[in-house]
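Structures incoming, each one as C-alpha cells.
What follows draws every value from the coordinates through simple rules; no lab data is involved. Nothing here was measured: the structure is a model prediction, and the numbers come from that model. Cβ atoms are built from the backbone, for glycine too; each structure is taken alone.
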Structure I
Amino acid sequence: MLDKLRKSNWFRGYGAVLLVMILVFIAMSIINENFMTYDNMFNLARSTAVYGIIALAMTFVIITGGIDLSVGAHVGLAGMMVTLLTVREITSMPVAIVLSLATCALVGLVNGVLIYDGKLPPFIATLGSMTIIRAVILLISNARNITGLPPSFLEISKKTFGITKENYLGMKTTYGIPLMAVIWIIAILLSFIIFKYTTFGRNVFACGSNVEAARLSGISVRKTTYGVYILSGILCGIGGILLTSRVASGIPTLGTGYEMDAIASTVIGGASMSGGVGYVGGTVIGSILIATIGNAGTLLGLNTNYTEIIIGLLIVVSVLIDNFKRR
C-alpha cells in the first residue's frame, strides 16, 4: 500500500509538501491556541485565496518554461484602476472591474508579444513590464492611497456563505466559507479542466517540455505563449480586485513581493522551473503552505524578515530537489 502511494504521480509531485503542510498545521495548533479558531481560519482562507489565484497564474507560465515577474504589478494595477474608476465615479463598479481585468489581459498580451515575437527572455520582458506598471500606478494615484470605495465593493471580501447565528446582543454573524475562497476554488476547478481536458492545456505542457517538438507537431507556440500571459494577467487582476476589497483602499504598492510568493507556491507544489511539469493540486497546497507560514509568523510575533527567509529557503530546496529528479 505504501509502495503504491510513493509511486503515484500526485505523491511524487507534491506528496512531500502536503506532509509538510499537515505538520505545520499540527505544530501551530499545539503552539498557539488561536491558530485553529474560526476567525483565524477565516482570515487565512481569504489570504490564501489571493495567494492561490496569483500562484495559479504563475503555474501556467512556469509550465511553459517561462516566468512572470509582473504578477504583483498586475495585482496593484487592477486594484488601483478599479479604485480610481469607482471612487471618481467614472463608471459603475461592474464596468470598472471588467475594464481592470481587460487592461491586465492587454498587458499580459504585450508580455507574450515581447517574449515570442521580440525574442526577449521572459525574465527581462516581465521585469520591464513590472517596472513600467509600477511607475504608471504611482503616476495615476499621485503615489497616495485612495480611499472611498463603495460598500458594495468592500462587501466582496466580507461576503460569507454559511450559517448565520445571532448572539445574545442580537448581532448576526455568518459562519462558513468566504466568497474570496469560493472564487479561488472556481479558479482551481477551471485551471484543472483547462490542463486536463482542453487542447490549450495540453499545448502548454508540450511547449514547456520541448518547444521545437511542439512547433513541429503543429502546435501554435505563438498562441500558447500569448494565452498563458493573457491568462496570467486576468488571474492576477482578479487577485488584485479581491485584495483591494479586503484592504478597503487603492494602495500604490499593493502586490509588491507577490511574485516571489507565487513562484514559491508553484515550485514548492512540484512545478519545474525548466518547464513541462506542474500540478494544480501542488500549487494549491503550496499556496496554503505559504499563506500559513505568514499567518503563523504573525501569530507568533515573528519579524516578517524571518518568514521571508523561510520562503526563500523553500524555493531553493524545491528547485534543488527538481534538479536532482531530472538527473
Structure II
Amino acid sequence: MLMIRVWTALSPLSNNPKIEFMLPLAQHWKPMSLVQDRRILYFFEAVRLGSVRAAADFLNVAPSAVSRQIAQLEQELGSPLLERHRRGVKPTEAGDKVLAYYRQRLTQQEVLLDSIQALKGLHSGSVTLVSGEGFLESLAQPLARFSELYPRIELIVNVCGSNEVIRQVVEDEAHIGLVFNPAADPKIRSHAHQRQPVCVITAPDHPLTEEPGPIQLRALENYRVALPAVSYGIRQILLQAEHQLGITVQPTLTCSTFAMLKHFAMQGGVTLLPTFVVEEEIKAGTLRALPLQHEVFSSPQTHLISRLGRQLSVGANRLMGMLLQDMTAFRN
C-alpha cells in the first residue's frame, strides 16, 4: 500500500512545531488542512451526540453544514465514516479510527499544555474524576488535600453508575475513574484494585445479626430489601448470584442514592453494600455488615482506572497518587 507523509499542527490555531504521521493514499485524497480539522470536529460531535441534528444544535450551525463537512471528510479519506439509522448515527470501522486519532490528538495537546503549566507550578488546568457514589465519603480527604496543594487546578467530579463511569473514561470525558467491580473492557487500564466483598447491611438489632455464619441469599426474601439501580456494580453482582442460585430477590425500594439505602437499613430494612461504603456507620455502631454466603459476593473489587493508552496530565497523576494513599476503598 502506498503511504504518504502528512504534517499537521497540534492545534488549528497554534504555532507549535508540527508532528508527522503516515496515512494510506486513498482515491481523491487531499492533504490535511485547517478546514479538515473542522470536519473532524463535526464528525466527532455527530458521533458523540448520536445524530447530525444534535451536533448541529451543539455547534450552532445548520444540520446541512454538518452533513456537508462529514461528506467532504469521507471523500478526502476515501472511506465512509458514518452509518445512518432511524435512531441516529454510529461510526463505521474507519470512523472509529478517525475518532481514536482525534481523541488522542486532543489528549496530547492537553498533556503538552499541562506539562508546560507544571513547569510553573501547576497554576492552571483541570482534572475530571468520574466516580461511583459509594466512593464519595472517602473522596473528601484526598480532594481537600489536592485542592489545598494546587488551589488553581479545577477539580470536576461526576457521580454515576458503573456503566457510565466506564463510558466517560473510554470516551475521554474524564481523566480517571473510580468504579466498583467493572466488567472487563480492553479499552480500560486499571492502575490499582482491591477486593471489597458485598455484605448484608442492617441495623445492629436486626434479626439477621443473630444468624450464625454467612447469610444465605434466600434468607433476604423474608425482609424488606433496598437495592441500587441495575446500572450499579452491586446490582449486577446480585443478578449474577440470582442466576446461579435460581432465585430472585424482590426489592422493596430501588434508588440511586446510597445515603437512602443506608438510612433504609437503619430503619429496620436490609441493603447490600461493600463495607467501605458504610465504614463510618459501622464505627459509630449504627450499622452492621454481615457476610453473604456465595463466592460471587466475596470476589468484587474496587478499581482506579483510566483509558488504556491515554497519557495522563501531571495534575491527574498527582490526584491519582493521593486517592491511592488516602482512600479506604483501596486498603485491605
Structure III
Amino acid sequence: MIEILLKNKKFIKAQTVDEIPLSSLDFHVMQFLDYGNTETQWLEKNFGLDFTIMKHYEDIEISSHFLENDKQAAFHFSLPFYNDEKKIIEQPIFIIISHEGLFLFSSSKLDNFLNKTYANKFRSLRELGQTAAIFEFQFGFISDYFADITESLSRKIKALASTVLIEKKFANNEMDSITEYNFSNLLVKELLIETTRVFRMYLKSNWEQKMDLKESIRNDLNDLAVVSDYIQFNFDRLDDLKENISSKINLEQNHIFKMLTVATVCISLPTLIAGIYGMNFEEMPELKNYYGYPVVLLAMLFAAILPFIYFKRKRWL
C-alpha cells in the first residue's frame, strides 16, 4: 500500500508503484506500508534515495539509526504499540527527508494502530503547507506518542495497584501482570533512549543546518526527558507492588505454618495417650477399672482441646 499527500492537499492511494502518476506527481509525503524490494528499487531509480539505513537497522550501533549525506537524511525509529493481543511490541519506522520530499516506511499493523488512535492529528497533517513543517511534525508526533503510550501503561499499572492493595489475599494472575507490565515498561524505556539519541544526533548533523528545527527538537527532547521520569515512576510502583504481594505471600505462609503447628500439637498428645494405653500392660490399674476406657477417651479429648485453647488465647488462630 502506498499513500501520497500532494502539495495541493489531496490524498491518493496506490497498491503498486506502477499506479503512481510519476510525471505529474507533486507531493509532500509518500508513505509505503509493508514495502518490499520492488518499492525501494523504484525509489532508488526515480528519486535517488539511499536505503543503507534499512539494510543495517538491526545493527547494535546507535549510529546506524541516523545516516545523512548531501541528498538526504535517513532516520530509523522503533515505536512501541499495542498488538491485537493488547501487548506492547515494537515495530520499526523509517523516515527519509530529501530535496524531493518526505518518505515514510512502516508496517500496516503499526499504521492501522496509529490511524485509529490519532485520526484527528493525521487529518491536521494535510493542512501543513510545507515539507519542512511536515518533517517537524514527525518529531513532535514521536515525542507525543511516547508520552501517550507511557500514560496508557501508567493507567494500567495504577489500576493493578488499586486491585492489589484492596485485596487481602494474593491472586496468581497479579504477579503475571506485574511481569508483563515490567517488560512493557522496560521496552518503552529502551526505545525512548534510542529515540532521544537519534534526536540528539540529528541536532549535530549538517542536514539540521538546512532545516533549522533546533528549538522545536530541543522542546521535544525536554518532553522525552519528562516521559523518562514517568517511566521510572512506573518501575518504582511495580517494585512496590512486588513487595506488597511478597508480604501477602509471607503472611499466607506464616498462617499455614501456624495451622500446621497447632494441628500437630493437638494431634500428638492424644496420639501419645492412645499409644501408651494401647500397650495393654497388666501393671496399669486403669485396664481393670470399669471407668478406665471412658477416662482415657476424656483425657485424649482434653489433650486435643487444651492446646487449641492455648493457641487461641495467644492469637495464633
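Source structure of the calculated read-out (relative contact order in percent (Cα under 8 Å, 6 or more apart), 14) within I, II, III: III. Source structure of the calculated read-out (Rg and Dmax of the Cα atoms in Å, 24.2, 76) within I, II, III: II. Taking -25000 as the value of helix-only ellipticity at 222 nm (-39500 (n - 2.57) for each DSSP H run of 4 or more, over all residues; to 500) derived from one of the structures shown (I, II, III), identify that structure. Corresponding structure: I. Determine which structure produced the value 19.1 for mean count of other Cβ atoms within 10 Å over residues 46-53, calculated from the coordinates; the candidates are I, II, III. Comparing all candidates, it corresponds to II.
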